[in-house]
Structure P
Amino acid sequence: MDLLIPKAEYIKYRINKGNLEKNKKLDRFISLETSVGRNLFDISSIDNRLRIAAKFFDNKSVAVISTDFDEKYVKKFCEHTGFTHVKHYTASIFSNPQNERFFEPDLIFVTNIDLNRNAVEEANTNKIPVTAFSNTNSNISGLDFLIPLNTTSKKAIGVALWLITNEIKKARKEKEISFEDFMEAEGSEEAEEVVN
C-alpha cells in the first residue's frame, strides 16, 4: 500500500522526528536512533496509524483536546470533521453534568498526551476510549490507541491532522481539503518547533 504522502514529505515536515529520550513501550514504533541519539519513528507505522485513527473516528462523537501550541490546526480539523474542539480542558467536563461544558463523547483524541494527562485520566475514569499523538518519550498509560508523532512540531501535528481529515472525507465521500487550505502558511518550522 502506498503511503498517504511520499516518505520525503514525512521527513520534510519532521513528522517522524522523536526526542532524545524514549519510552521502551514505544520501541516497536521507532526505526532508528541517530548518531546523536535522536530517535526516529518508523514512517510506515505513522502512516498506518493515521489511517486506522481515521476509520476509528468516523461516525463517532469525538472530543479533540488541543494545546495552545496546536490549537489552530485542531480548530481546522474539527471544522472539517464535525468533531468537538475542547480548548483549555478543565476537569469534570466528561463526568459532571453540573459542569456547563459537560458532554459525553464516544471517544477523546488528545494532540499531546504529555500535556493533557488530566483529560486522559478523566476519560479513563469514565470509560471513554482515548487516542493520542505520542512522542518517543511519552507516557502512554491510559491510551487505547496511540499515533506515533513528533509532538514538538506544529507542522508535524498539522500535517497529521490534515491526513486524518482527508481520510475521513474519503470515507464520507466528501471533497478533500487541499494541503494549502488546511495548513495556511505560518512562520518557519524552526520557529515553531519546541526545543527538547
Structure Q
Amino acid sequence: MWPELAINHGVKAMTNRPNLRRGFLAATLFFVLSIAAGWLFAQELDPVLRPGLENLLGAAERSTQVDSQYQSVALTAFIFLKNLSVAAILVLIGHVAFAAPTIFTLLVNGALIGLLARLFIEGGLDPLAFAAGIAPHGVVELPALLLAAGFAFALAAKRLRGKTVPGLGSRLGFLLRVIAPLLLMAAVLEVYLTPLVLARFL
C-alpha cells in the first residue's frame, strides 16, 4: 500500500511538474553517460573507485553480524538507510552550487556500475548474470534515485531563473512521501528477491 502510494505520488509529481520531468530526463541522461564512462575508462577508474566499494561492502558485512535470524532484516535496513542518505543529499541540498552534489553523485554511482559491468564481464561472468544481480531491485531503486536527482536539477534550474525554491519542509516531505517508500521496497527486493534471480544464472 505504502509503495503503491509512493509510485502514484511520483507519477503525479512527474505529470504535474514539467520541470521535474525535465530534471528526471536530464538525470537519466547524465547517469547513462556516467555508466558509459565507467565502462570506457575502467582501467583508470578502478584504483579510484575500488577503495570506496570495498568500504561499502565491508560496512554491509558488518551490518549482518547479528543473530542469523535477523541478518536479512539487518542487511535490508543497511541498504535502505544507505540509499536514503544518498537521496536525502540529493533532495535536500542537491540543488546548491549549480547542482554540484547531484552531478557528483550521479557521476560516481554511474561510473561504478559501468566499471563493475566491465570487470565482471571481462572476468567471464555471463552478462545476463550481471543484469540479474541489478535488475530485480534496480527497476525500483534507480528510478527513485533518479527522481531525487531530477528534483535537485529542477530546483537548481529554478534558482538559476531567480525563483524561490521550496522550503526545507516541502523538500523533506517529497523525500519521505515519494522517495523513501520506493527505496524501502527496493531494499526488500534486493535482499529477498535478487539473490533468487541471480542464482538461476550462476
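Since every read-out is calculated from the coordinates, none of them should be taken as a lab result. Every value quoted in this text rests on a predicted model; they were computed, and no experiment measured them. Cβ atoms are built from the backbone, for glycine too; each structure is taken alone.
Listed values, structure above:
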| read-out | value |
| --- | --- |
| Origin of the derived value 2.6 (distance in nm of label points 7 Å out along Cα→Cβ at positions 127 and 151; candidates P, Q) | P |
| Source structure (of P, Q) for Kirkwood radius over Cα pairs in Å, for residues 71-182 alone, computed value 14.8 | P |
| Which of P, Q yields 3.2 [distance in nm of label points 7 Å out along Cα→Cβ at positions 79 and 103, calculated] | Q |
| Entry that produces -10000 once helix-only ellipticity at 222 nm (-39500 (n - 2.57) for each DSSP H run of 4 or more, over all residues; to 500) is calculated, selected from P, Q | P |
| Origin of the derived value 23 (relative contact order in percent (Cα under 8 Å, 6 or more apart); candidates P, Q) | P |
| When mean projected area of the Cα convex hull in nm² is computed for each of P, Q, the largest belongs to | Q |
| Answer label among P, Q for the case where Cα Rg over 2.2 N^0.38 Å, for residues 39-134 alone, calculated from the coordinates, equals 1.26 | Q |
